[in-house]
Structure I
Amino acid sequence: MKKIPWFIFLFFSVLCCGQSVLPGKSKSPEQLEANNGTIKVKFDLTRGGAISWISLSGSDRNLVNIADEGRYIQQSYYAGKSIDRKSEGQSPSWSPWAWNPIQVGDAFRNRARILDYKQGKDSLHVKCVPMQWDMNNRPAEAEMEQWTILKGNVLTIRNKLTCHRTDNIYGDSILCDQELPAVYPISSLNILFTYVGEKPFLNEPIEQLEVINLASGFWGRYENISENWMAFVDDNRFGMAVYNPLCKRFLAGMSGVPGKEAADSSTSYIAPVKKEMLTKICVYEYEYYIVIGNLQEMRKQIYDIKMESRK
């Protein structure tokens, strides 16, 4: 039997048993919650529907840092050249800067606007107008969509950016590193692991990597991540893994100090990275996975995801 694509399953799941509230028709909730008995996930509808909470079911400990609009687990893209727009209200801390739509909001804490959402039993779709990160209350000429499915302790997430820019200031047809996506675990998850080697998906030994602090000038840059995942864990090897089959380059590191929680300024960071050219009129989509659990178990599940994708 031919396998049905998961996003078609999600569409019919939402159509049959989901709910949707459009702005202006009735009052929308500020957040949505999904709990499948293994993990609990929350999506902040006041901030573009980004993932604001992941925990084990029954736990009150959020593994996602949400200290400001640049954190969360969210979409973030870059296009064009970096320019100085301080005379137009650009943040001096983020100047010069490229076109950078953010799912949650901007550096001034203005938030993205939800256009629509639909929720099924273990699935969710959100659509928003993102904000330009460096500018003060400047919505981007784009829409972002996010489809999420919970299965056990795995989140399968498909992201989509639709651009319809009319500006002539950033230029076009420029390759930029894209965060696919930007993930901010709490800094209590402070030990970084992955597999770096020439024999991926053969259960070769994984490696603990040095965690670069942002205070050094930038996040750590990691090449040849041949199994396409990185994980931040605690001393018990429990934590969060990020898997994007498209990416062998990653950014990762820590801002501040280890041992902090969701609302603290200190945070860990992981971003699978790939160079892409986002033109002024374009659609860009990709799929990635968040896995919660023990380090070895998370790696095994990533192997299972890869095998399933080959069927």
Structure II
Amino acid sequence: MSTRRGMPRRVEQRDRVYRRPVFGRDDRDISTRLVTLHTEDGHEWDGMLLRPRHGEPALRRLLVIVVHGSVGNYLTGVPRRVAFELAGHGFSVMSINTRLANYGPFFGSGLFHKTPLDLAAALEVARGHGYERVVLLGYSMGCTVCTNFLANHPAPEVVGLCTIAHPESLPESLRLRWQRYGAQPTYEEVADYARGVVADDPDNPPGDRIFTVMRANGPLSTPENGEIWTYATWWSSRGPESPHAVSRDQIGKVRVPIAILQAGNDHLIQPGEGYVLASTAERAGNADVLLDMVPHADHVFTGCVDVVSDLAAAWLAGLA
């Protein structure tokens, strides 16, 4: 389906019906197993492979690799629900952890610019299970991880990129949020100090250490509104000189079909960021770009993960 330049197309979908997840029963027709990713630099991350027991063979032969958001994993939240929803639609799904999951950003191992090694390991697992056609699906920060990988690394088996709640720029999103809530220390203060810490060795700086930021996620100086990083992990994914963490600058190099699915009431992503990403990809020559939005949804798609999953499934069916 084509569109005018600068006007990304929209996906055809069924009527939106909200479905409540029924835990313990949503996987009865799905075979699940744990898998392990072995990275080139010697790390191991885990993942979950979901295979429908029944359904159309063409859908089952397409593997969707789901990549989590900030400090998330495949066990909870949007990545967990999307994985099971898509498997319920008949697709094979592998939801993975990366070095950015869990405590990676807190203890120095969660370097964003190293995440291509994690996705390469995931593709190796996919090949080992016989999958020759793969779609990368990222949620929030995972959108940036997937976009950066496809923009800079050859992956002939990847036939599509689907992103959910995709920020234009991780550094810019964080800077604006910290500014809005009056974070302490400020973005500029952290950037000035982190630049010196990583100056000699960004991958393993001798002076790296954990730091905390108050009022990073809200106006009150309470623990739930704080953030914890190391200077190296912050610089790698949120620093002002982290081009790999800016999808706006990377998405124009992606040559596979793209679906960008945004939330209509997202407090972390500015209105119009999805349009900027989609139009940037089209202007760079990608003729297959989809942009759609779930009205009134928040960043974690409270109560409507099934809706965004249906949008993704309708788009994926066209690729399968």
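Some values worked out for this structure:
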item	result
At a computed -9500 (helix-only ellipticity at 222 nm (-39500 (n - 2.57) for each DSSP H run of 4 or more, over all residues; to 500)), which of I, II	II
Highest-scoring label, criterion being volume of the Cα convex hull per residue in Å³, among I, II	I
For 17.4 (mean count of other Cβ atoms within 10 Å over residues 190-197, calculated) the corresponding structure among I, II	II
Origin of the value 17, where relative contact order in percent (Cα under 8 Å, 6 or more apart) was derived from one of I, II	I
Test item: mean count of other Cβ atoms within 10 Å over residues 94-101 calculated as 25.1, pick one of I, II	II
Of the structures I, II, the one that 1.02 was derived from, the read-out being Rg/Rh (Cα atoms, Kirkwood Rh), for residues 62-197 alone	II
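Readers should treat all values here as calculations from the given coordinates under stated rules, not as data from a laboratory. Keep in mind that what you see is a predicted model, and the values were worked out from it rather than measured. Cβ atoms are built from the backbone, for glycine too; each structure is taken alone.
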